[in-house]
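Before anything else, here is the set of structures, which you'll find just below.
What follows is calculated from the coordinates using simple rules that are stated; it is not laboratory data. Predicted, not measured: the structure shown is a model, and the values here were computed from it. Cβ atoms are built from the backbone, for glycine too; each structure is taken alone.
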Structure I
Amino acid sequence: MSHRRQQLESTLQRTIGQIISAGLADPRVSGLISVTGVNITPDGQLAIISISVLPEDRQETVLHGLRHATRHIHAEVAEKVYTRSLPKFRFELDTSLKKQAAVLDAIRQAAAELPPPPEEPEEDEAADEATFHESEDSET
C-alpha cells in the first residue's frame, strides 16, 4: 500500500468523523457514531468507510441515514480535503469491535471459571534479610 493512499485514508477518516460528529440534518443519524476505518480500493475510485454505532439497535437506521447523506458528506469532504480526485464513498457497519468484545468476554468468563492458583507459603522476611546481609558481607 502506498504512503499516499494511507495518508488519504487517515485524512478521510478524520474529516468524515468530524463532519458526522458536527451533526447532519437527518434525524436518523444520531447516537455515538465512530468512523473506525477507511479503505480505498487499489484503483482509487472507491472509499469503503467502516462505522461503529451505539446503541446497537440504531445501527441499521444510522447506516441508512448515512447512505442517504453520502453525497452531502462527499461534498463537504471535497471542500476540506485537497486532492485531484476524491473517491466515491460507501458506508458499512464495522462488526470487528463487537467480535473483539465477544472474545474478551469469553476470555474473562473462562478466567473466572478457573480455580484460583495455589498459594505459596510465605517465607520469613527476617531470614531473607539476614541472607541478603550475609551475601553483602562476603562480597567485601
Structure II
Amino acid sequence: MDAASLSRWTAADLRQAAHAAQSSRNTNPVAAACPACHALVCPGWESLPVYFDQNRLEPVATLRSPDDDTPTVEEHHPDGTHGWSADAPIAPDWFPYNRCDVWRCRTCSRLFLRYTEYGGYYVDERVREVRADLIPQ
C-alpha cells in the first residue's frame, strides 16, 4: 500500500491513536509484551530487522503531506536532542517524520513509524515505536 492511499494524520491524530493503543496494552498484559512486535520496541529509531515478518504490521496512515514534493530535511530538537535520541520529539512536520507512514501491529495495536533512509550506497528501512508523550502539542 502506498502513502497516497492512506489517510493523512496530524500530530493530534497520532497522539490520540498512540494513547488509545497504550490504554489497550495497559488493560491487556499479553499485549504489553506482544510476541508479534517485541523485536521493534526500542527507545528510538532502529533499522527494521531483516528477520522481522512485516506481515505482522498493517499500514494505517501517513504523516506525509500530499502537496509537498520536497519535505524539509530540517529536524526539530528544541531540548537539545538529536535524531537518534530515545527522547527526541516525534514532530510530524519535521524530518524524518514528514516522510513516515504509521503502521500498527496486527496483534496488539502498538503503533510504529516507518520510513526509508536512502544513503549513498544503501537503503535502510527504519522503524520507531510511537510514544504519545513525545509528540509535541
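For this structure, a couple of remarks:
- For distance in nm of label points 7 Å out along Cα→Cβ at positions 70 and 86 computed as 3.8, the structure of I, II it came from: II
- Among I, II, structure where distance in nm of label points 7 Å out along Cα→Cβ at positions 22 and 110 as derived comes to 1.4: II
- If percent of Cα pairs over 17 Å apart is computed and equals 69, the structure in I, II: I
- Origin of the derived value 2.7 (distance in nm of label points 7 Å out along Cα→Cβ at positions 14 and 46; candidates I, II): I
- At a computed 33 (relative contact order in percent (Cα under 8 Å, 6 or more apart)), which of I, II: II
- Among I, II, structure where helix-only ellipticity at 222 nm (-39500 (n - 2.57) for each DSSP H run of 4 or more, over all residues; to 500) as derived comes to -17500: I
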